[in-house]
Structure I
Amino acid sequence: MNESAGEAPLVFREAGPGDVEDVVGLVQSAYRGESSRQGWTSEAHLLEGQRTDGAAVRAVIDDPSSLLLLALAEGSIVGCCQLVRREAEGAYFGMFAISPRLQGNGLGGAVITEAERTARAKWGARSMRMTVIRQRQELIDWYRRRGYEPTGETEPFPYGNERFGIPLRDDIEFVVLEKQIA
C-alpha cells in the first residue's frame, strides 16, 4: 500500500485541538481492548486500561517542542505518531498508532517514513529514538527492518500510574531503539 490506505492516497498533517478525541480513539483501538486484537500491535495481553487520554494528547499538541502527525485517508484519521524535538540533532518517535483494520498493508511504514522526513525537515534531526515494550519482540523486529537498532538502554514501565495502563505482569520494561535518519 506504500502511500495509501486501500485505494485512497494518504494525506499528512499536524493535529490540532479538534483532533483530540479521534486520536485518543485511534490509539486506544490500536493497542488496548478487543478492537486492538484485529491488528498485530495489540498490547491487550500485557496491559489493560487506557493507552492515552485527552489530556495527554492535548499536551502533545500544545507542546512547542512536539508535534502530532496525522495520516488521513478519505478525510479519516487512519494513523498517527508523536514527534518530539530532542537534543540539537535528535528526535523522539512515540504515540504511533495505525487503525487495526488497516494494519499489515504498509500504512505503518508510510507513516514512519513521513515522520523521519518531517523530523529532518522541521528540526534538522539526524537521529530518531523510540521506546518499545521489551516483550513486544515482533514489533521490535518490525522497527529493526526499518533501520532502528537497540541501543542497549532500557527504561522502566511506570507501574502505579494507571494513565499508562494497568499491567498484567510485573516484568514490563521498555527497550530504546535508535536510527540515524540524516
Structure II
Amino acid sequence: MILTNNIIKENLKEYSNKNTKICREIKKGNLTKIINGLYETDSSVNGYLLAGSIYGPSYLSFDFALSYYGLIPEKVTAFTSATCNKKKKKIYNNKFGTYLYRDVPTKVYPLGINLIEEGNYSYQIATPEKALCDKLYTLSPLKNMKELENLLFNDLRIDMDEFSKLDLHDIEELSNSYNSTNVNLLYKYMRRRENE
C-alpha cells in the first residue's frame, strides 16, 4: 500500500520522534521509500503500480504500454508515462525501477486512457492506439508513409498481428487532436491498409 508521510505520521501519533520511527521501519523493511514523502508497504510490488503516484497527473504509455500490449517484442525495463503541462522530462530512480515522464499535448491528454484495478492498486494506462500515437508524437517528423512503415516495423519492431488489431476509428479521433505529422501519417497509413 502506498502511504504518504502525513498518513504515516498520523498513524504514529504516540511517538515523540516520528521521523526516527519511520527510519526504523525502513531499516526493518516494513516501509520502502518511493520518493521523498511517499512510501510503499510491500517491497515486492510491481513498479508500474506506483508510476501514477510518483508524478502526476500521468498515465503509463510509450514503450512500457507498447510492450504491455505485445505491440513490441522487447521487455521494457523503465516505466514510461505521459504527463501534460509539465514542460520538461522527469526521471526518478528507486528500488522499484526507473520512471520516465514526458509531456503530450494537453488536448489529447485525457483521451484513450484505461483505468485498471489490480488488487488494492489502480493505475492508468494508455490504450494500444494511444500508446502508439504518444510514441510517434515524440519522434522527429517523417516525410511519407514509406518512412512510417519502416519506422513501425523495422525500427520499433511493431508486431504486425497486434498492429492489425488497432482500431482505425480511435486512431482517427486521436490524430485530430495531436497536431502531429507522424500521427496523421499513421491514420492515413492505416486507412490505406484497410482499403487495400
Structure III
Amino acid sequence: MRVIAGTAGGRTLVSPPKPRASGRPGVRPTSDLVRGAIFDMLDAMGADYSRVLDLYAGTGALGIEALSRGDGEADFVETDGTAAAVIAENLKRTGFESRGRVHRLTANRAVERLSGPYTLVLADPPYYDEGWLATVTAIAESALVNRESVFVLEHYKKTAAPELLGPLRLIKARTHGDTAVAIYAGEEIP
C-alpha cells in the first residue's frame, strides 16, 4: 500500500498486523485502485482538501492521500488502538504528523468531540457494522458537515447507498470489485 499522488506520492504505508482469531475481521485498507478512483473523481470535481475528516480511518490511507494532494489538515477517527498507532506511524512516514491528528474514538463520538465543518469527509465503515448508515447519517446531519462539504462513502456493493445524506445529495457512484463508492455534495458543487 502506498500514497498514490501528491507531495508524498510513492511513499509506502504500513498496515496493522493480521487480526487474531477473534472472529471479527481486521482492518480492510482501501486498495490503491479504489483509492486512486476516489481521488480521480474528487480531483475532477475540484474538491477542497483543506479540512479533512477520515472516519473509520484504519491505516489512514484515505486521509493521508488527501493531505498529500493538498496543503490542509486532517482528523483521523479510529477506535482500535493498534490501527490508531499505525495511522500515527503513517503520518510520520509521510511527513504529515504536524497536519494530522489521530482521535481514538468511535465515529459516533466524533459528532460530540470534533468541530466542523469539514470540506471533505471520508467514511469507510466496516462491512460487518450494521449501524453504519445511522452513524454516517448522524455525521452528515451534524455541524461537521455543511452544504459546501463533500462526503465520500465507501461501502459493500450489495448495500445500497442513500440518495441523500444530510444536506448532501448523491452525485457519483462507482463500483470496483466488492467495493462501492458514493460521493455526496451540496448544490454548490457541480
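Some values worked out for this structure:
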{"quantity": "Mean count of other Cβ atoms within 10 Å over residues 48-55 from the coordinates reads 15.6; which among I, II, III", "calculated": "I"}
{"quantity": "Structure responsible for 1.9, with distance in nm of label points 7 Å out along Cα→Cβ at positions 16 and 136 calculated and labels I, II, III on offer", "calculated": "III"}
{"quantity": "Origin of the value 0.95, where FRET efficiency 1/(1 + (r/R0)^6) of positions 112 and 168 (r between Cβ atoms, R0 = 25 Å, to 0.05) was derived from one of I, II, III", "calculated": "II"}
{"quantity": "Among I, II, III, structure where mean count of other Cβ atoms within 10 Å over residues 72-79 as derived comes to 22.6", "calculated": "III"}
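Where a number appears in this text, it was derived from the coordinates with a stated rule and is not lab data. Note that the structure is predicted; figures quoted are calculated from it, not measured. Cβ atoms are built from the backbone, for glycine too; each structure is taken alone.
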